[in-house]
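In structure tokens below, several structures.
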Structure P
Amino acid sequence: MSASATLPILLLVMSNVFMTFAWYGHLRFPHAPLYAVVLVSWGIALLEYCLAVPANRIGHQVYSAAELKTMQEVITLLVFAVFSVVYLKEPLGWNHALGFTLIGAGAFFIFKKF
């Protein structure tokens, strides 16, 4: 796999880690003022954009926009699953696994060349 094919994936993984913390990290701090968590989340989201935009720009040399979006969604689910269990201490059940599997099946058809 070429660098122009793998670099977007790595950048999307890193951007999704930041975005997951921006969107859900504050849930461990329910008593923090809402304005504070919004400002902190915006700061974290800026870092996410600094990774996601280049990922898509570089990735579009190799992948279609639909493929890039599909990769981003699958990566988001994988990052969120780990985040949910490890950081939020919320277990995932069989229904989550089934839902993620169906999304994975959809991703398969996005990348399948008929």
Structure Q
Amino acid sequence: MLYRLAEPADWQHAQQTGFFASADLAAEGFIHSSEQHQILETARRYYAGRADLVLLEWDEDALAAAGVRVAREWVPGRGQHFAHVFGPVPLAAVRRTWPLGVDEKGDFQLPIGL
């Protein structure tokens, strides 16, 4: 599974259109996504202070079946490979969603059951 931290407006738009897309797809040609072990660091780096994010879980097999290419590319600033999704994500590939919670100190917490 792959994961995406989504802006509420992008997730709402996806529910209306049937496809998730975000500003990074238009600007960079792909949607940034993470493996499970990368979620919290991504949230800390790019979304500090936010309590309104939606965590999306994408089925990589469903993306492939829909013809959406996924490539793991090296990100030097993070020292890791990250999955880049080259196209809008059909809602059929979204397996689960959660609000990304924060604790009393404001630190992000993974959803129970993930």
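Quick check for you: by distance in nm of label points 7 Å out along Cα→Cβ at positions 42 and 98, which of P, Q is greatest?
Details: P: 4.2; Q: 1.4.
Once distance in nm of label points 7 Å out along Cα→Cβ at positions 42 and 98 is worked out for each structure, P has the highest.
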Original post:
Given structures P, Q, which gives the highest value for distance in nm of label points 7 Å out along Cα→Cβ at positions 10 and 50?
Top reply: P
Subject >> Test item: helix-only ellipticity at 222 nm (-39500 (n - 2.57) for each DSSP H run of 4 or more, over all residues; to 500) calculated as -7000, pick one of P, Q >> reply: Q
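When mean count of other Cβ atoms within 10 Å over residues 34-41 is computed for each of P, Q, which one produces 12.5?
Numbers: P: 12.5; Q: 15.2.
Attributed to the structure labelled P.
Quick check on the output: 45, 25, 14 is Cα extents along the principal axes in Å, for residues 26-89 alone, derived from one of P, Q. Which one produced it? Working shown, then result.
Working: P: 45, 25, 14; Q: 36, 28, 25.
For Cα extents along the principal axes in Å, for residues 26-89 alone, the value 45, 25, 14 is produced by structure P.
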Original post:
Among the shown structures P, Q, from which was the value 14, 37, 33, 15, 2, 0 of P(r) over Cα pairs in 10 Å bins from 0, in percent calculated?
Top reply: P
Subject >> Which of P, Q leads on distance in nm of label points 7 Å out along Cα→Cβ at positions 2 and 82, largest value >> reply: P
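Taken together, the values in this text are just the output of simple stated rules run on the coordinates, not laboratory data. Please read these numbers as outputs of a predicted model, since none were measured by experiment. Cβ atoms are built from the backbone, for glycine too; each structure is taken alone.
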